[in-house]
1. For which of I, II does relative contact order in percent (Cα under 8 Å, 6 or more apart), calculated from the coordinates, equal 12?
2. Here Kirkwood radius over Cα pairs in Å was calculated and came to 17.4; which of the structures I, II was it taken from?
3. Given that helix-only ellipticity at 222 nm (-39500 (n - 2.57) for each DSSP H run of 4 or more, over all residues; to 500), derived from a single structure, equals -25000, which label among I, II identifies that structure?
4. If FRET efficiency 1/(1 + (r/R0)^6) of positions 15 and 79 (r between Cβ atoms, R0 = 30 Å, to 0.05) is calculated from each of I, II, which structure is the one that comes out at 0.40?
5. Given 2.3 as the derived value for distance in nm of label points 7 Å out along Cα→Cβ at positions 39 and 87, which of the supplied structures I, II does it correspond to?
Structure I
Amino acid sequence: MDEVPAIHPLRHAWEASQRGDLNAAWPHYLRAIAEPPDDADGLQRLGYLALELEDDDTAVLALGKASLLAPASPETAMLLGVGLRRKAALARAAESFERALRFRPEWPDCINNLAVTLEELGRLDEAHDWVQRGIAITEYERALELDPDFEPARLNLADAQRAARAA
């Protein structure tokens, strides 16, 4: 008789999450985080779920491990920044948001999170600069949604995105 291979707890957790059963997913995610990290996506999902359930300690632990496995993931860096900010680790949160923006520089949600965090750190000039970039990108995108052929908005959006990447 063949042995049935053990199913990784992240698979159980993801399946329960997909069904919308977060309470059933939670213990599987907690088991998975205790194991050696080998699945950046699973750890990121655990971190996201922990943020949703307001378990910031677990979120930061999972997202920190995911970040080590996938350092170029802007989503993981953004989520880690959110968890760190909630835990009042503002300098580390700002670094995490900045890392996310290095890989996805025109991300308005992350720009906003960075600006708010910089403001909380008292770095008001930097916060203001990031807010202006985020507003510009969002407004030009909105104009293009209304009129995809509006060339001035397309050019201005490209300029704003270039400026964000250069920051």
Structure II
Amino acid sequence: MASRQCIVNILDLFIRSKPGARLDDPDKVIEAWALVLDPLPDDVVKAAAVNLARRDGDFMPSAGAVYQGALSLMDDEPSADDAWMQVLEHAKRATLGNDNPVKLEGRTERALELIGGDVGWNLDEIQFRRREFVQVYDSLEKQWRNQAALPGGPQWKQLPG
């Protein structure tokens, strides 16, 4: 759980690094941020806050932006583009079946299954397949993020350390 001290520290970071940042009622802000950032650990919250503080802009990020940034740090799946590159390598060897040396896992494997696999693709349909794969992959990521909002969800097993 993001500790009160962690939240105070990141709010202080934002106030000092973002010229347009200010707090009208610090106690209520800290309480609200604690609700949003629960049950994230301090180290992940801090890393997400530092990433956001490094971005250009004068205004303080929201607690939701910190939460989403923390989820991105916790998500060990590749980006949709990187996953697609893995799928292309897998597709080159699709006729090998279980002997395919390119092993797909997690979200990448599931997204490929949902679009019907990679056997029998023609070169002229690769762009269509990519678009379809990315849409499904993004949908699976969104589902993961929605589950992450539920306390005790399966994603918390993926916490670093």
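Rule-based calculations on the coordinates, nothing more; no lab input. It should be emphasised that the depicted structure is a prediction, and the values quoted were computed from it without experimental measurement. Cβ atoms are built from the backbone, for glycine too; each structure is taken alone.
1. I
2. Computed on structure I.
3. Among I, II, the structure yielding -25000 for helix-only ellipticity at 222 nm (-39500 (n - 2.57) for each DSSP H run of 4 or more, over all residues; to 500) is I.
4. The correct label is II.
5. Checking each candidate, the match is I.
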